[in-house]
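A.B. asks: What follows is a set of structures for review.
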Structure P
C-alpha cells in the first residue's frame, strides 16, 4: 500500500506527544507491511495511551487511521497481546 494518507493527529499535542502517537502508528504500519516485535508494539501503545487517555478518542483515531490507511490499531494491539512474545505480521 502506498503511504499517501494522513495521520489522525491533534494540533494541540506537544512535539513529544506527536512523537509517541506517530511511533505507535508506525509500529502498526510495520505489523501490516512486514512484521513488528510484539514488545515494541505494546511499548509504543503504552506511550500512545499516555497521550490519548480516553477510549472514545482512541477509537476515533483507530477509525480515521483505518479509513485512510486500511490498518487497524485495535487489531494490531489485540494480535500482539494474543501472541505475547516474538513478532506479528498482519499482512494480507
Structure Q
C-alpha cells in the first residue's frame, strides 16, 4: 500500500470550520489572518476528530438528529474560538 492511498483521509470538520471562519470573518473586521487561523485551531480542538475519506460518506449515514448535533457543536466551538482569540488579543494589547 502506498502513502498516496491515504491522501484522501481528512478530518471531516476541517473544511466546515475553515469555511465557517471565513464566513464569520466579516463580522470580525479587526481580526487578522493569523487570528482567524487561531480561531479555526481553537474550534477544531473543541470538536471530536472524525476522519473520513469522502465527506459525502459521513453525511449519507447521519440521521437528522446527528446533523443537528454537528451543527450545534460547530456553532458552539466557533463562538468559543472567536471569543477566546478576541480575549487573548485584548489582554496582549493591554499588556503591550
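A.B. asks: Work out which structure the value 1.3 belongs to, where distance in nm of label points 7 Å out along Cα→Cβ at positions 21 and 69 was derived from one of P, Q.
C.D. replies: Working: P: 1.3; Q: 2.6.
It was calculated from structure P.
A.B. asks: A value of 37 was derived for relative contact order in percent (Cα under 8 Å, 6 or more apart); which structure in P, Q was it taken from? Walk me through the intermediate numbers first.
C.D. replies: Numbers: P: 41; Q: 37.
Only one of P, Q returns 37 for relative contact order in percent (Cα under 8 Å, 6 or more apart), namely Q.
A.B. asks: Comparing volume of the Cα convex hull per residue in Å³ across P, Q, which is largest? Each step should come with its number before you reach the end.
C.D. replies: Numbers: P: 88; Q: 119.
For this comparison of volume of the Cα convex hull per residue in Å³, the top structure is Q.
A.B. asks: As an exercise: distance in nm of label points 7 Å out along Cα→Cβ at positions 29 and 53, calculated from one structure in P, Q, equals 4.7. Which structure is it?
C.D. replies: Details: P: 2.9; Q: 4.7.
That value comes from structure Q.
A.B. asks: Oh, and also: Once distance in nm of label points 7 Å out along Cα→Cβ at positions 5 and 45 is calculated for every structure in P, Q, which label goes with the largest value? Please list the in-between numbers first.
C.D. replies: Working: P: 1.8; Q: 3.4.
Looking at the calculated values, the largest one is Q.
A.B. asks: Given that mean count of other Cβ atoms within 10 Å over residues 13-20, derived from a single structure, equals 13.4, which label among P, Q identifies that structure? List each step's numbers first, then the result.
C.D. replies: Details: P: 13.4; Q: 16.9.
Source structure for this number: P.
A.B. asks: Given a computed value of -23000 for helix-only ellipticity at 222 nm (-39500 (n - 2.57) for each DSSP H run of 4 or more, over all residues; to 500), which structure among P, Q does it belong to? Walk me through the numbers before you get to the answer.
C.D. replies: Values: P: -21000; Q: -23000.
Source structure: Q.
Throughout, read-outs are computed from the coordinates displayed, never taken from laboratory work. What you see is a predicted model, and the numbers here were worked out from it, not measured in a lab. Cβ atoms are built from the backbone, for glycine too; each structure is taken alone.
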